[in-house]
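Next come the structures, one after another.
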Structure P
Amino acid sequence: MKGESHFPVLVPLFALLIVIVIVFTYYRYVIQGDFIMNVVSGCDPTTEKCFLPSCSSAEDPSCPPGPYKKIVIRSGDAPRCLENHSCEHFACDNTSLCTETYCSDAVLEDGESCAP
């Protein structure tokens, strides 16, 4: 008994722990759809400070077609039109996690500019 190792007991416990974490993560993200979405939505430059893309939607299908704002929202709170990129002037309401980002010098990324 003195020279026995705990290795044979620890390996199955460790493998079980890994399987539990994988199943929990799969259930949370795939089954429940509990993840964060970063999307763009149409923006009205006359009333909001909008981003302008530097690319052309005719050349690059992933390029926004016009002025836009950035939205971060939990997938469970997002309307279906956000996933399809077909919302017209979506605005956050009182959902648990929904933030709209409008254009400013502090948040500009490469290839973006602010609408005049």
Structure Q
Amino acid sequence: MKRIINAFLFSLDGLTATWHDEAAFRNLVVLALAGIFAALFLPLSILAKVLLVFFHVQTLVIELLNTAVEAAIDRIGEERHALSKKAKDCGSAAQFVMLIALGGLWLSALLGLI
């Protein structure tokens, strides 16, 4: 039971640190809350609602992972290195792809395609 409690507390520490240190995460939380609220109250199909909630949560998960990659790279060293840039850019690209997918999902839902 202690491991479960510790894991929960470590997760809260990660969420708190990310909230305080990352403006992008705070922006995505606001976007997710607005998007989830809209998805639940707009006249959309159940599938569309579920997918929209899931995709909005995924943007938060990806941002947490992107922040973790950036923190690990920065911990290794401050000097510029092509592999460090690649790792950071790939994390950013993952979020970009997810946001494009979310936009496409919203468009599909609003057009009644799902």
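None of the figures in this text is laboratory data; all of them are computed from the coordinates on show. In this text, all values refer to a predicted model and were calculated from it rather than measured experimentally. Cβ atoms are built from the backbone, for glycine too; each structure is taken alone.
Once mean count of other Cβ atoms within 10 Å over residues 16-23 is calculated for every structure in P, Q, which label goes with the largest value?
Q
Given a value of 15.8 for mean count of other Cβ atoms within 10 Å over residues 40-47, calculated from one of P, Q, which structure does it belong to? The partial results should precede the final answer.
Details: P: 15.8; Q: 10.8.
Traced to structure P.
Work out the source of 59 here, i.e. which of P, Q gives that when percent of Cα pairs over 18 Å apart is computed.
Q
To which of P, Q does the computed value 2.2 (distance in nm of label points 7 Å out along Cα→Cβ at positions 48 and 80) belong?
The structure behind it is P.
Tell me which of P, Q gives 10.5 when you compute mean count of other Cβ atoms within 10 Å over residues 24-31.
P
Thinking of P, Q, which structure, once helix-only ellipticity at 222 nm (-39500 (n - 2.57) for each DSSP H run of 4 or more, over all residues; to 500) is computed, gives back -6500? Intermediate results must be reported in sequence, preceding the final value.
Values: P: -6500; Q: -30500.
Computed on structure P.
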